[in-house]
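Peer 1: Structures incoming, each one as structure tokens.
What follows is calculated from the coordinates using simple rules that are stated; it is not laboratory data. Given the structure is predicted, the values throughout are model-derived calculations rather than measurements. Cβ atoms are built from the backbone, for glycine too; each structure is taken alone.
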Structure I
Amino acid sequence: MALRVLDSLALRSEPVILLLGRLFLGSLYLMSGTNHWLDLPLLTHFMAGLPGSGQVWAMLAATIELASGVALVLGFRTREFALLLVFFNLGAAVIGHPYWAITSDAAARWGQFIHFWKDIGLVGGTLFVLARGAGPLSLDRESRLP
């Protein structure tokens, strides 16, 4: 009985639920991208091991976060940006938070462990957005694959 009530509520409220999910997830990327642009040298530090310019990589990462956040909030090209964020967060987890390489500082290792798995969790969230789409309360105005 309780599951039927929950299913009914979810179906009736699906447009609002999808909107709220996009707003909450998108706001995380929007704020992160904004903060990374405001403190680009800090982000550049994490990109030092990559080939090429660390500053270019940092600007690219901040731009992806900011643009993806705006796109998710508005529901604009939602699936495309969700797919971009899947790859972005996988890269951020492996490149930015290699907890397995920290052996001498337990607190630093634990902090990177948490950030690594946070990024993996965000991959899960963006996969849901990729699968469900933006919903009707969006610029995309769609919720499922045809």
Structure II
Amino acid sequence: MSGFVGRYEHSLDTKGRVILPAKFRATFERGGYLAENHEGCLALWTHGEFQRQMAGMQEQAATGRTDRNRARLWASNAQEVEIDRQGRMVIPPRLRQFARLESDVLVVGALDRIELWNPTLWEEQVQPAEQWFLGDED
């Protein structure tokens, strides 16, 4: 896999589904895993990458109670998802609530995963890093 890149603007439909960009669909034709992720977004993982993430969580969980609880939370909130023939994926209500997804959704390639963002959170959490590309950061 060469990785996921790009940013796409989509909307949730009345059933809580979002359209996955066409260029990502083939990778997820057999589904994937959706989980809470850092900074308040959701991560969509391929089956193989999700297995790698779980292995890392298991290693960390062996180091202490805090890491075990983090692994428990992450695993308990992960959801296996399917992509329908129209390229739509249902986002479960609790995951929509976590990521504050109400209508507009940014679908962002993030190298080893796809991230789903509330556009306002993206502007607050991620967009400031653009200054690095402009050379304005100290």
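Peer 1: Comparing distance in nm of label points 7 Å out along Cα→Cβ at positions 50 and 130 across I, II, which structure shows the greatest value? Show your work: numbers first, answer last.
Peer 2: Working: I: 1.9; II: 3.3.
Once distance in nm of label points 7 Å out along Cα→Cβ at positions 50 and 130 is tallied for I, II, the winner is II.
Peer 1: Here's a follow-up. Check the numbers for Cα Rg over 2.2 N^0.38 Å across I, II and tell me which is largest. Present the calculation step by step, with values, prior to reporting the outcome.
Peer 2: Numbers: I: 1.20; II: 1.09.
Sorting by Cα Rg over 2.2 N^0.38 Å in descending order puts I first.
Peer 1: Comparing I, II, where is FRET efficiency 1/(1 + (r/R0)^6) of positions 10 and 34 (r between Cβ atoms, R0 = 30 Å, to 0.05) highest?
Peer 2: On the way: I: 0.40; II: 1.00.
Across I, II, FRET efficiency 1/(1 + (r/R0)^6) of positions 10 and 34 (r between Cβ atoms, R0 = 30 Å, to 0.05) peaks for II.
Peer 1: Quick check on the output: 25 is relative contact order in percent (Cα under 8 Å, 6 or more apart), derived from one of I, II. Which one produced it? Each step should come with its number before you reach the end.
Peer 2: Working: I: 25; II: 37.
Going through each structure in turn, the value belongs to I.
Peer 1: Which structure, out of I, II, was distance in nm of label points 7 Å out along Cα→Cβ at positions 18 and 58 calculated from, if the result is 2.9? Before the final figure, lay out the partial values.
Peer 2: Working: I: 3.8; II: 2.9.
Comparing all candidates, it corresponds to II.
Peer 1: In terms of distance in nm of label points 7 Å out along Cα→Cβ at positions 26 and 82, which of structures I, II is highest?
Peer 2: II
Peer 1: A value of -10000 was derived for helix-only ellipticity at 222 nm (-39500 (n - 2.57) for each DSSP H run of 4 or more, over all residues; to 500); which structure in I, II was it taken from?
Peer 2: Values: I: -24000; II: -10000.
Only structure II yields this read-out.
Peer 1: Between I, II, which one scores greatest on distance in nm of label points 7 Å out along Cα→Cβ at positions 42 and 98? Each step should come with its number before you reach the end.
Peer 2: On the way: I: 2.2; II: 0.9.
Greatest value across I, II: structure I.
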